[in-house]
1. One of P, Q was used to calculate volume of the Cα convex hull per residue in Å³, giving 169; which?
2. With relative contact order in percent (Cα under 8 Å, 6 or more apart) computed per structure, which member of P, Q shows the largest figure?
3. Given a value of 9.4 for mean count of other Cβ atoms within 10 Å over residues 27-34, point me to the structure among P, Q it was derived from.
4. Here helix-only ellipticity at 222 nm (-39500 (n - 2.57) for each DSSP H run of 4 or more, over all residues; to 500) was calculated and came to -6000; which of the structures P, Q was it taken from?
5. Between structures P, Q, where is distance in nm of label points 7 Å out along Cα→Cβ at positions 99 and 115 highest?
6. With FRET efficiency 1/(1 + (r/R0)^6) of positions 59 and 75 (r between Cβ atoms, R0 = 30 Å, to 0.05) derived from the coordinates and found to be 0.60, which of P, Q does the value describe?
Structure P
Amino acid sequence: MIWQHGTLSAEQVRLVTGHLPADISFADEDDVLLFWSGETYKTCDARYIGRDIRDCHPKGSLEVLEQILAEFKAGRRDTAERWHEEDGRFHFTRYTAVRSHGVYKGILETNMYLEGFRSLSGEQTLPGW
């Protein structure tokens, strides 16, 4: 269950998504890319907005993308994750089925570079600066 309270303006949503410690993209239930934000989408540009998400994925990943979409739309799965090292950086990706009252509304992709987190140990109390 998602707990949410309050509302944000479109400008506030833009600001918040631009400051998340993750990059995100969202495609609707028809697989149309509506939004992306962040450095991991450096190969994307505005021409992909309003197009099928398959257009902005490498051909080698399409089979897996189709499997994820099929599982999400059928309600059999809600998340899919992958991680790998690339150019000395540890890259984590999570795909999440977005649902409203159990109805599939789209797919949220979250990307993070985690090498900084992987080196943490012990604890740091706030303010931590």
Structure Q
Amino acid sequence: MMVSSGVFAGYDVTVFYTGVVMAAGAAIKPIFLYSWWRGISYETIDPDIFIKLIEACYIKRHEEDLIGEEETYRMISEIVRSPELFKALSGSSLKGPTDPKLDPLSDQQKEQLAHLDMLEKKGFEV
């Protein structure tokens, strides 16, 4: 079965669709790669720990400590490959009653904080 009578007249359907998929894949790949990196760099709440680790890797390279450089590089790659670990190190953007920092508090302490938030919303200085 021939594709058309024009430019593609010498090719069959399989070659035509393979070419379309390859061209579309080459166009779509950079979009997903950029979005992945942008998500990590823009959505990080407190990147200080990660920045210090990158600086440590750079310092180890400058000092020619290859073992230390390899170790810090492996730490960086482990953090980047584990979104849960990266989120645990960089902090949470949640505020108010859903803040993970409030998890270890007792129910009574959470009620007291909720009461203080209510008073602040009414205009009282707490």
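1. Clearly, the read-out refers to P.
2. That would be structure P.
3. Answer by label: Q.
4. Going through each structure in turn, the value belongs to P.
5. Details: P: 3.7; Q: 1.9.
Checked P, Q; max of distance in nm of label points 7 Å out along Cα→Cβ at positions 99 and 115 sits with P.
6. Computing FRET efficiency 1/(1 + (r/R0)^6) of positions 59 and 75 (r between Cβ atoms, R0 = 30 Å, to 0.05) on every structure in P, Q gives 0.60 only for P.
Bear in mind that the values in this text are calculations on the coordinates, not laboratory data. In this text, all values refer to a predicted model and were calculated from it rather than measured experimentally. Cβ atoms are built from the backbone, for glycine too; each structure is taken alone.
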